[in-house]
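Quick note: the coordinates plus some simple rules give every number you see, no bench work behind them. Here the structure is a predicted model, which means the values were calculated and not measured. Cβ atoms are built from the backbone, for glycine too; each structure is taken alone.
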Structure 1
Amino acid sequence: MLSQLLAQTPIWVWVLLVFLITRGIAAMKPGETALGKLLIVPALFTVWGIWSLSTRYGAAPTAWGEWLAGIAVGMGLGWALLRRATLRINPSTGALWRSADYSQLPLLLVTFLVKYGFEVAFAVSPALAGSGGFSAAYLLSSGLLTGIFIGKYCRYLAASRQAAVPSAEGMSL
């Protein structure tokens, strides 16, 4: 069954996994990066979540509410994960200097595995979308994990906005 599952998985899923792994490894090295580059992962998971919700649940308010509730909690967690990070904006380039983020790779892998696992379960048994408990688990976990990446990005944005305010040299958030 495993070999059939792997063979039936579209190539883009494996390309996405490789991309996520490279982003996670890159995050383990401190350095400068553009804010736009840091937006890729949260945008990717947000679009994937919206697409999944739209195709599976349409405009069902309960589904969207559960997903958004997960995002709200996840944003708080994502923000908190960077509370001790060193974040500075280079005034000449506008790039963000950030310390190493060792949480990124494990979070990316867990998020990919959770989303992949749920998508496989739905593909094998489409009726699971109608199961209240299974749907809630999917929507809340998908929202939570997406929210973590959104929260981290919001923290990066806050650092960039803080740098726009006149302050002491070498501000660290």
Structure 2
Amino acid sequence: MRLALLALSLCPTLAFAAGSADPAPPKPTATTQTCADGLVFDLATKTCLPPEESTNDDNARLNDVRELAYAGRYADALRVLDTMQDQTDDMVITYRGFATRKSGDMAGGMAFYAKALAVNPDNLLTRSYMGQALVEQGADDGALAQLTEIRMRGGRGTWAETSLANAIATGVTYTH
């Protein structure tokens, strides 16, 4: 079945990394290169601060979350998410699901994905991450259902579609 799914994933697509217009993993910044664990680089003060003291806006915080998650620092990513202004935002919930899942709590991650989709059923990134979690659980039928939803909701050619199709085909999921 994986070979057939690989053929599905080889259609020409434009891959974009989650939360970014760049298909590459997040570039390391001072948050992961200079700051000690538990701290983020504050753009205004040019210092490393606890996330609760940072003056970064939510967009910069989401960038920190993505970078920290890619670096495998899921607890730090969750701590930054705790400082986000709108905890009901579907992207905040999605990233919370991702960091929770990658921390080893699959059920918790899936619950956050379901919550994010209840807020915004068209969140393609959530559907991709949920599908990748289903791949990790060996539930390829569920992952294919999420891939179909992504495509039906206008997600052809997006990072969400490409990453999920590749995960289904190869069994390898993404860290960003």
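The figures follow:
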| read-out | value |
| --- | --- |
| Given 1.04 for Rg/Rh (Cα atoms, Kirkwood Rh), calculated: source structure among 1, 2 | 1 |
| Value -17000, calculated as helix-only ellipticity at 222 nm (-39500 (n - 2.57) for each DSSP H run of 4 or more, over all residues; to 500), assigned to which of 1, 2 | 2 |
| Distance in nm of label points 7 Å out along Cα→Cβ at positions 79 and 119 - structure with the largest value, from 1, 2 | 1 |
| Identity of the structure behind 0.55 (criterion: FRET efficiency 1/(1 + (r/R0)^6) of positions 55 and 151 (r between Cβ atoms, R0 = 41 Å, to 0.05), calculated), options 1, 2 | 2 |
| Relative contact order in percent (Cα under 8 Å, 6 or more apart) from the coordinates reads 37; which among 1, 2 | 1 |
| Which of 1, 2 leads on distance in nm of label points 7 Å out along Cα→Cβ at positions 31 and 143, largest value | 1 |
